[in-house]
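Throughout, read-outs are computed from the coordinates displayed, never taken from laboratory work. Remember, predicted model here, so these are calculated numbers, not experimental data. Cβ atoms are built from the backbone, for glycine too; each structure is taken alone.
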Structure I
Amino acid sequence: MEQRAKPRKIPERQCLGCNSHRPKKELLRVVRTPEGEILLDFTGKRSGRGAYICRDVECLKKARKSGRIGRSLDVTVPEEVFDRMESELRDNEQ
């Protein structure tokens with residue numbers, strides 16, 4: 001009798017902007033580092049508390065408006081940090 005390997009389960013996360021569930025690798029991680037800095041983590045490997053958004057400026061804007069990133073990371077995110085993340089995301093879209 002032949003044993004077949006089970007297909008691996010692909011980890012999914014929910015986007016805080018559009019609420020869609022997608023494979024973790026398709027999403028972008030927003031991280032609060034142990035030092036309290038809020039950054040976009042394009043590698044997904046930085047240490048700290050993470051939240052996920054689609055790699056789309058519109059999803060970042062929706063998450064910003066609803067305040068979900070701040071709630072997820074247990075911190076108040078300053079407007080200038082959102083502005084910086086938005087420009088970083090635009091630069092990496094091309």
Structure II
Amino acid sequence: MTADGKDLTTAFTNGAEHSLGLAQQYGCQLALLKANSPSCGNRHIYDGSFTGQLQPGEGVSSSLLRQHNIQIFNEAEINSLLELAGRKT
């Protein structure tokens with residue numbers, strides 16, 4: 001929901017499905033997504049109160065990608081992603 005009450009469920013679901021399609025098309029096994037986002041968060045997401053409060057959980061895209069065996073990382077975890085991808089930091 002937006003701050004003014006608009007339901008974005010369909011937009012978030014469509015975006016997640018599009019992301020999954022692209023990931024599968026290109027054979028992605030790892031993804032770097034934005035922390036805390038209601039779509040991309042992989043550890044915590046904003047609670048919807050628009051006060052900056054976080055709650056444990058994952059966003060719509062993060063969840064769908066993970067369900068399809070794509071490992072999700074956020075920007076604070078980039079070193080772990082790079083190590084897993086075989087790069088030295």
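Of the structures labelled I, II, one was used to calculate FRET efficiency 1/(1 + (r/R0)^6) of positions 35 and 59 (r between Cβ atoms, R0 = 30 Å, to 0.05), giving 1.00. Name it. Only structure II yields this read-out.
Looking at structures I, II, which one was mean count of other Cβ atoms within 10 Å over residues 27-34 calculated from, given that it came out as 18.8? The read-out was computed on structure I.
Taking FRET efficiency 1/(1 + (r/R0)^6) of positions 3 and 67 (r between Cβ atoms, R0 = 35 Å, to 0.05) as the criterion, the largest value within structures I, II is that of II.
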